[in-house]
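Asks: Take a look at these structures.
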Structure I
Amino acid sequence: MNGPDQIYFSGDYPDWAEASAACEVPWTEQMLEKVLAATLKIRGNEAIEKGVFRGRVACNFALITALLSAAAKNGNYLSVLDFGGSLGVSYYYSRAFLRDVSEVKWSIVELPDLVAAGRRHLESEQLRFHETIEESIRYHTPTIAVLSGVLQYLRDPGKTLLDILQIGAPIVFIDRTALIDSDRDRLCIQHVPESIYRIDLPAWFLSETKLLSTLTDSDYACLCDFPAIDNYALPGARVSFKGFICRRNR
């Protein structure tokens, strides 16, 4: 049974339009304000977990490993394409480990309202916000592409992943991705509770087999996979939340 403070998933929808129509609570300006307030706290080294500030910074060691590997592979230079990176949480959680990297450029591609907020409140010499991949790569060519907790929320995650892989970044880091043990993707609705910020979102559980085939067909090898911090069930299905560190073969 799902409690009032738990994220849960429901449904098996035939297409994005039908899933979107079934979402009762859409994204609002108030939710953006909450995301901005939380990010500003994180920037000040106050970590947040389920709405509670813990006074310490959480570390994603898989991401840090991938970032440092990308820098080492490119003469101690790091250029990040952070697709769907919100207002820079991954950047702020990682930057303490990047102090010995000679140059860091971190580019976030996001929705227009998040980009506007990022540019107004958070943008710096290292951290930039863009509305499109094309705009981002005009700013700098990425040595690593980061997709953390984003693929399952895209209308067409397969196409977006292919677009990013075609850029040819030496390393691709995928994390917090909802996967299903099936040969087809399943489209659901994710219900987020009020304790975080109440919202319903169309969300895919992606076929792990198809995802890995896309990476292989694009000439990327998965160096490792790892369990993500998320752990949610889906009725009637075997699912997992995982991440992957992938390296381009050429």
Structure II
Amino acid sequence: MRSCLAIIPARGGSKRIPRKNIKEFFGKPIISYSIDAAKLSGCFNEIMVSTDDKEISKIAKAYGANVPFFRSEKTSTDYAGLSDVIEEVIQEYIRINRFFEFICCILPTAPFISAVKIKKACELLLNSNSSGIISIVKYSYPIQRAFKIDCNNLKMMWPENYNIRSQDLIPAYHDAGQFYFLRAERILKSKKIFMDNVMGIEIPEIEVQDIDTEDDWKTAELKYSIIKKSREALYE
């Protein structure tokens, strides 16, 4: 039987948006959206929150996640990466003789996250030899026409693309910042999330928003309200 673990990393030391991971978003802590999506997906043997914070732990448990241990000081700093947190969690479970073939790192500030897309990623990973499936979003403008600033003047990064039609340029994508569904053994070996042989699941731009600043938070609220109204209109 294949086993899957959901890891939601949520340390308490957010500086630009204080207490970001448990700040209220449309009536409930923002981390609860990630926990609920993980539960609704039906993919996981266990859903855990990796945190160094007692209040976050209490809220996570109230919404149905487990906090079997607290994060170490090493992985609670600004310099610790997601791969460091994931490795620590896997190793802690191994230490208590619990082994998971697959892990899904779900970010705690992803209110647009979809249980359907998590399930789709799970099925895709289980039925392939891929190292992992991550959420991605398409750049809204061709990056091949990007500018750089050189001595206060704008210059094209790749001037050879100036006369190429937009529709003829290869679409480019970036991390949507929602989830990373990975084979545990491979991430332990590679020590990184973006390893070889990784596939992507595209997320619509309206459902993607990095939340690092107060302006980001307001933009996320605006997007969420638009999506909410659109869904309500379908049932009127």
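Asks: Given 1.9 as the derived value for distance in nm of label points 7 Å out along Cα→Cβ at positions 157 and 189, which of the supplied structures I, II does it correspond to?
Replies: Details: I: 1.9; II: 3.2.
Matching structure: I.
Asks: On Rg/Rh (Cα atoms, Kirkwood Rh), for residues 117-196 alone, which of the structures labelled I, II is highest? Kindly include the intermediate steps, with their values, before the conclusion.
Replies: Working: I: 1.01; II: 1.14.
Largest value of Rg/Rh (Cα atoms, Kirkwood Rh), for residues 117-196 alone: II.
Asks: Taking 4.3 as the value of distance in nm of label points 7 Å out along Cα→Cβ at positions 13 and 77 derived from one of the structures shown (I, II), identify that structure. Numbers along the way, then the final one.
Replies: On the way: I: 4.3; II: 0.8.
Computing distance in nm of label points 7 Å out along Cα→Cβ at positions 13 and 77 on every structure in I, II gives 4.3 only for I.
Asks: One of I, II was used to calculate Kirkwood radius over Cα pairs in Å, giving 19.2; which?
Replies: It was calculated from structure II.
Throughout, read-outs are computed from the coordinates displayed, never taken from laboratory work. Predicted model only: the values in this text are computed from it and were never measured. Cβ atoms are built from the backbone, for glycine too; each structure is taken alone.
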